[in-house]
Structure 1
Amino acid sequence: MLVDSHCHLNYAGLIEQQAEILARARASGVTTMLNISTREREWDAVIATAEREADVWASVGIHPHEADDHPDIDTARLVAASAHPRVIGIGETGLDYYYDHSDRGRQQASFRAHIAAARETGLPLIVHTRDAEEDTAAILTEEMGKGAYRGVIHCFTASADFARIALDLGFYISISGIVTFKNAKDLQATATTLPGDRLLVETDAPFLAPVPHRGKPGEPAFVADTARFLAGLRGETDEELMAGTSRNFFSLFDKAAA
């Protein structure tokens, strides 16, 4: 049992050969995939994939890069879209100050709308953060004070201090193929300290293919390589790591478990 907790099956690089991509994932032991949306125009296609494939689930959300292009996306729109039985998460959302493709104020407003939707629906929030630790932590903490909600920091590359803040808020942390990169020493060190009951694994496919697939488009099958590397790093067996991260996924994304 192995879950890819974050992939983009409808992105260029995967959509053209989606059936083959899914077949390779299943052959690698991947039993569940969460197909993430980043723009409103993707929602129908992402949900349609989840309707067609029993082992694929969907999210609805607006990536921070897309915040400027979605000024009308509010909590009500997210809540309505998330009522679909195959939608199990809100996002991905968050802050990205590395590229600044959208105005920071607009990113923050969109982020808060997604948090409110997660709070209202009870579905987990899927958070992207890059070069925005301080503001991400501040918003997550402030919003938690308005009422509890759940979530995951996806593709974690932040500091150990940020990890502690997220964990203290009850968040899960998802590790991508970046952990296998030679220059990811800080992330590797942090990954060894994360509590086993809050750990997820992901590909973020078609991005961030892990070693030994560097240079190729990422795909969900590769989550097995990340899981094996992470197990070795943490001194666990492959089976322990895979079973534990799968349990954690269904504990957080409990709409899929139901």
Structure 2
Amino acid sequence: MLEALIFDVDGTLAETERDGHRVAFNRAFAEFSLDWYWDVATYGKLLLTSGGKERIRHYIRAWRPPTPRFTDCDAFIARLHACKTAHYGSIVRDNCLPARQGVRRLIDQAREREVRLAIASTTSPHNVDALLGAWYGPGWRAIFAVVAAGDEVQRKKPDPQVYALALARLGLDARHCVAIEDSAAGLSSAARAGVDVVVTRSEYFRHQPHVGALAVLDDLGEPDAPARGRVADAPWSGVVTLDTIDAWRGARPAAARTAPRAVPGAAQLA
């Protein structure tokens, strides 16, 4: 029986990466007087590194941009990322980035049927609060039973730790949950924790392979704009509902499920 839906945030709930996080990074770079600029294509490459602070560190090491002198690289990255997070909050509040197609409909259906809702994301708790607060107001935490965010785990996606943390906080077996993800890293993270995954491909990850998902779709669909994609290697079109997801789970061979891995640290963090 499906007891919980676990949502990723960036790219899954909304297309926040290109017009939210990328813009916020560039505003932070300008505020720090850095001669850095991440255009759309560059940011797409950097997204292969999960986590904002990790992305900045990778950019410094691999791209070797002009950098200021600092004695503590970690402290510099933390300050820069905190500035970026503040800018992201402003962008979300000012523009109220819209949900991807079918997201709020499926959330509403889960609430009606008392299926629990959770977040498992590599983004920070502040970014989750900014987006969901813009949609649902300050009481959004009454809607989502659990939030497991990137700053709370040592290893980011594709490592399964953030999903193990979400499951521990939910107090549920992975077999009773389904994740909604948009990327290969998110799919791997959830699957390695034993959670079945529906992939709704986001703009930046549209062409990644998504092997092992219950379904790989363009979005969750609406009655007047059905989702399109593939289920069990066959073309599919329709509206994703809780009943749809249960049907996909019921048709899936038991051997196709990834066994949950023991994930060090998740139980202590919970």
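Compute distance in nm of label points 7 Å out along Cα→Cβ at positions 9 and 217 for each of 1, 2 and report the one that scores greatest.
Largest one: structure 2.
Comparing 1, 2, where is mean projected area of the Cα convex hull in nm², for residues 57-104 alone highest?
Once mean projected area of the Cα convex hull in nm², for residues 57-104 alone is worked out for each structure, 2 has the highest.
Given 1, 7, 15, 19, 21, 18, 12, 6, 1, 0 as the derived value for P(r) over Cα pairs in 5 Å bins from 0, in percent, which of the supplied structures 1, 2 does it correspond to?
Only structure 1 yields this read-out.
If distance in nm of label points 7 Å out along Cα→Cβ at positions 1 and 25 comes out at 1.8 when worked out from the coordinates, which of 1, 2 was used?
Working through the options, I get structure 1.
Can you tell which of 1, 2 yields 2.4 when distance in nm of label points 7 Å out along Cα→Cβ at positions 129 and 249 is derived from it?
1
FYI, it's all coordinate maths here, none of it is from the lab. Everything numeric in this text was worked out from a predicted model, so none of it was measured. Cβ atoms are built from the backbone, for glycine too; each structure is taken alone.
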